[in-house]
Structure I
Amino acid sequence: MNNIITKTQKSVVVYLMLMLSGVFTACANATDDSSLVLKPQPIHIKKTVLLTSLLNNYHYRKLPIADSLGNVVLDLYLNDLDGSKIYFLQTDIDQFKKYKNTIDDALKGGDLTAAYEIFNLYTQRVMQRIDYAIKNIDNLYDFSKDEQYDANRENVSWAKDEKELNQIWDKFLKSQILSLKLTGKEQKEISETIRGRYERFKKTMQQTNAEDVYEIYINTLMTAYDPHTSYFSPISSDNFNMQMRNSLEGIGAVLRSENDFTRIQEVRPGGPAFKSKMLNVNDKIIAVAQGDDGEFIDVVGWRLDEVVQKIRGPKGTVVRLKVIPAEGGANALPIEVRMVREKITFEEQSAQKQLITYNKDGKTYKIGVVSVPSFYFDFEGYQKGDPSYKSTTKDVKKLVEELKAEGINGLVIDLRDNGGGSLKEAIDLSGLFIKDGPVVQVRNSDGSVEVGRDSDPTKIWDGPMAVLVNRSSASASEIFAGAMQDYHRAIVIGEQTYGKGTVQSMIDVNKLDKNEPEKMGQINLTLAKFYRVTGSSTQHKGVTPDIELPMPYDKARFGESAEKSALTWDVIKGTKFTPYSDVTPQMLEKVNKFYQQRLQNDPHLRKLIADIEEQRKDRENTIISLNEEKRKIEQQEFEQRQNEKKKALESDQDPNKVKDAYVENAIEIIIQMIKINS
């Protein structure tokens, strides 16, 4: 089931709704008329003309609205509505082709005929599938056949007729039934659960209004320009602005809707989800329970805002989630995660330090590790003149000074899973480790280039240093890591970063037409790109580490390069700067040679690589057996592997082993830097 609220509705609003308490106003008007035909309102026509003009004139990409863009918009819209290809028939898709060469002109003139005609047919097809599912649930309990269902339907064709679509749905439904059966549920309870999912989905479809359709469709236009440009309806933007002013309470997770599941898109630092260490990107939430004794409510097929309402709640209360871990692939078993909702404070999102005493070749080293979860800046406290206002740079400076007092030999700045934040903080933090000079270049949509500089000549640490990154290190993290690499100030270790090198600004659509009394929402518009001091963009390619550690992320599926409409990587003229000699080519060659030897000989590292390969294999497996005995064996094998990992972790009592394998590798590399320097 494709939820009405799709991935094009950007996650920041969902994050705030999860984090905050308060009332969420649904954007749907209830109706029992399942044959409802939706039409655009006059305000939608006016908004479309304004937004297309804004994109044409001010988006960084300078992409004209032409036939080629119309083709992209149509494909994105169909993918948003039916990405799994389980509703439309091929004949429907053929019928929609008539819009391919007219959407561009239609959009410029505010004509939304294609959007609403396609959606109205989509509604009909969904209703037909819901009726088919409810009618046939009880006829699909034969799991003796050797059948399979491929959960990945991205690259398949639409069904040519209703008979073929019925066959697809029979397998789709059997997969849901068997999953519930293997948890110990009886047939009656299973049928009631699945029937309830589809009846609720039917109600959701009946509640859809013209603004819902507009928000989906216009966001496909935004996404065609780049993945970070987006439109917020008046209700979405009102909730965003209202909740920005409130205190943060909840579990601290960003969610998105994908097909019939609610998935975790991001786990925010400092929140209950982060502290649980059990929730990860792409995990699927299938049920929610309140308190320690509350009954789990199945949320498969729910609207995203309805799932959010179940998960959020007052500070101090318990919420329990039933989650299917992404790392387990098609055969993962659900786990239960208990969390206490809480207020997310700056302190809990702040940088943290760790002093690690490490023995190597008969010598003891003290290595400081500073984890930076985000680039935060308490602007309100700063404006009020509060001397204790929080900022990444202030906190890291204090932590490094404390570590220096404890006699550290080397420093690791851990930016793993740091999605970015304040540009000013990225520049100021870089300034703690260089004397002064340029840190980042920003090229605007008009071609002008601004240089972000550190003007403070003070360096708080000039010893051996490493920056630890992974695929989730993005934006401001890439600016800092790139600056440390370009200045030869630190060795960058880990995985190629996300590649988010664009700058957005939130624009109130009403400012484009000040005479319009009705609220028109907001647009988050890409206006600039980041460039390193060398002139190389961080967009798309991110920062390539000097030492690449094995990581579980699939670059083809996660990161800016996985986005079809991502802006390209390019180079502009570099700016004048003076690099250091802390990390020389000769040092990198020696350290890389050392690391390659460890890859061959170190049992901890070899075990890490084996575990990652196993995770990737599990995650990439999308084939689900519909044979009960085979499915049981597959799940038992997965459960056994998980238990073995857990036992190995619990039994590992090596006093010299750092529990975080990536930090351990960074420490080993820093020690080699120390040896080379001496």
Structure II
Amino acid sequence: MSDAVSYTTSGDIAVVTIDSPPVNAVNQAVRAGLKQVFTELEGQTRIKAIVLGCAGKTFVAGADIKEFGTGIAAPGYHEVLRLIEDSPVPVIAAVHGTALGAGTEIASSCHYRVAHEGARFGLPELSLGIIPGAGGTQRLPRLVPLDVALDMMLSGKPLPAAKAMEAGLVDCVASSEVVAAAVAFAKELVAKGAGPRRTREQAVKGVEQVVELFAAKRAQIAKTMRNRQSPLALLDAVQAAVEKPFDQGLQVESALSAQLEQATESRALRHLFYAEREVRKIPGLSADVKPRAITRVGIVGAGTMGGGISMCFANAGIPVTILDTAQANLDRGMATIGKNYERSVSRGSLKPEQRDQRLGLITPTLDYAALGTADVIIEAVFENMALKKDIFAKLDAVAKPGAILGTNTSTLDIDEIATVTKRPQDVIGLHFFSPANVMQLLEIVQCSKTAADVVVTALEIAKTIKKTGVVAKVCYGFIGNRMMDPYGREAEHCVLEGATPEEVDSALESWGMAMGILAVYDMAGIDIGHLTRVARAHLLPRDPGFYRPSAMLTERGWIGQKAGRGYYRYDGAGGKRAVDPEVIAMLHEEGQRLGIPQRKPGRDEIVERCLYSMINEGALLLEEGIALRASDIDVVYTAGYGFPRYRGGPMFYADTVGLKVIYDKIMEFQKTLDPQHWQPAPLLKKLALAGSSFGQYQAEQSR
């Protein structure tokens, strides 16, 4: 027997155990072990039933993702799962923890399934741009109704044991130790003389409305998963399960799966899978550095950001003291927090007792002294250097020794903020994204004097509150907003050249951005970005005199959704954005007044200008050491800026386009557009002319 798979016997019942820490992922060793064990058991006539379980905290929680890039080494999934399914005696899966991807596929190849009450079943392969390729698209619809199977695979959401039993995936739910329960179940089967119940021999369930169901799912995919291949391939594979015999359906699944594994979409999503784990590795930071203990948090500012950040910590069970300068502000902030939690209760995602417990962890105060016991204090007031420096001076006076002082600034020089304290080593940027209690990204800004253990603590905080923490260095806008500046500049200039805001945003959204940048400006407040650029003009990475139409809109008070008008109008119920002919005419007239040729850029040009300017800025960030890795930039943009995950982030996307293609286009724009803004970053030029990529550059830098 192998180290990864072994078996013992209990009378005439064999108990097979997969033991491949940490999550029993099905790698080559596990497959080989299963093949060896099931082949050996097949020849033992004294064995009347087999229980298949897993050691550790979970059942099989997925496949070995590395194999999707390198190829599946023998024995393959189909060979092993068919061997399990072909067993001459009943095979009972004993599932605890999570059975994800290959875990659910293995369980589906067994003849019966016993699950612990806390177990969950899921097929989240679409999150990696692939489909369940080990028979999942063929076996699951034979165990649960077709609509349930499609929902599981399209959403990727795990199905709890009780619901799995309702659907027909599970035969028995156990409240005690699941292997023992499965052995008892096996003995009952043997006593009744029950034989194998092979999934492949069952008919697909719930096909009565199959035409309507597939039509609805295709419409859903077109609306919510645009530009993606894997969801459509999934439907094709499941449709084969409906229309073809099992083995033919399996062939369709295999062919589709092989194509997807090598497609850009899957490579992009796998890139992000690894990139999100890489962000915690900080070059030059010793593994011996330990995080500081965080048991109590202070927040300064009870506005939208402060309230959302408070919820992040309360959700993690950490007590929070939230401070503001006026009781009315505190009352309003606490009321908003209460409404947010109440909304979760009404949706069923939070129990009333959980709401009460979390609210009980948040204590409002007007007194800075109340922050004296906090292990980390996060300032979350509006972008004003003088105000933030005043707050940090007060925090320096009341915070206990070793307390971390964080600022939620999105653009300001945190090194300058740190100068008003006697503890610059304890100061760090903790840039949350709005709404803070929802958005995944936490930009961690390491200042020139930030202590190593403060950086490690910030990364641990991100993990604790279920955020993706990415470390950046100090500069204007850090990673995200620094790259957003040229992206927005080109979008706005396209409007001055004759495009409409709707044409610009539609081009970007069709390409895959969650929201067009001009609509984003309206949502955030046009005045905020404009006033920030004015106040920090000397820090802008390009000529600060470059005209931005947001100045004209701000002067008129047309500052976005909060004013009912910006690049769009926001009238009627729900305040949905609508075209504003007056704004369009005004901006086109302004473009003519400035002498900008009226040429109405097309969709492709809009996308290229916006994205390539962003990518070029990303190359500068890498050269300057602001971003540690190209993949860190990709994580920032997919986690915080609505960049489509299936395109892998801006730097990965650049590699798929080809850096030489982008460089050549930048040189073309240098001739046809404003040359000062189309200067290729030296790193981009170097890599493009060498036929290299950001991915190769990162690999070389990490050696």
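What follows draws every value from the coordinates through simple rules; no lab data is involved. All values derive from a computational prediction rather than experimental measurement. Cβ atoms are built from the backbone, for glycine too; each structure is taken alone.
When percent of Cα pairs over 35 Å apart, for residues 262-645 alone is calculated for each of structures I, II, structure I comes out greatest. In this comparison of I, II, the computed figure 21.5 for mean count of other Cβ atoms within 10 Å over residues 390-397 is attributed to I.
As an exercise: distance in nm of label points 7 Å out along Cα→Cβ at positions 518 and 582, calculated from one structure in I, II, equals 5.7. Which structure is it?
Values: I: 5.7; II: 1.7.
Considering all the candidates, the number was obtained from I.
Among candidates I, II, the computation of mean projected area of the Cα convex hull in nm², for residues 158-341 alone that gave 19.8 used structure II.
The value 15 for relative contact order in percent (Cα under 8 Å, 6 or more apart) was derived from one model only; which of I, II is it? The read-out comes from structure I.
Quick one: mean projected area of the Cα convex hull in nm², for residues 38-413 alone came out at 25.8 when computed from one of I, II, so which one is it?
I
When percent of Cα pairs over 22 Å apart, for residues 462-661 alone is calculated for each of structures I, II, structure I gives the greatest result.
Suppose helix-only ellipticity at 222 nm (-39500 (n - 2.57) for each DSSP H run of 4 or more, over all residues; to 500) works out to -13000; of I, II, which structure was it derived from?
Numbers: I: -13000; II: -15000.
Structure of origin is I.
Kirkwood radius over Cα pairs in Å computed as 27.1: which structure among I, II? It must be structure I, since only it matches. Looking at distance in nm of label points 7 Å out along Cα→Cβ at positions 382 and 446, point out which structure of I, II has the largest value. Structure II gives the largest value of distance in nm of label points 7 Å out along Cα→Cβ at positions 382 and 446 among I, II.
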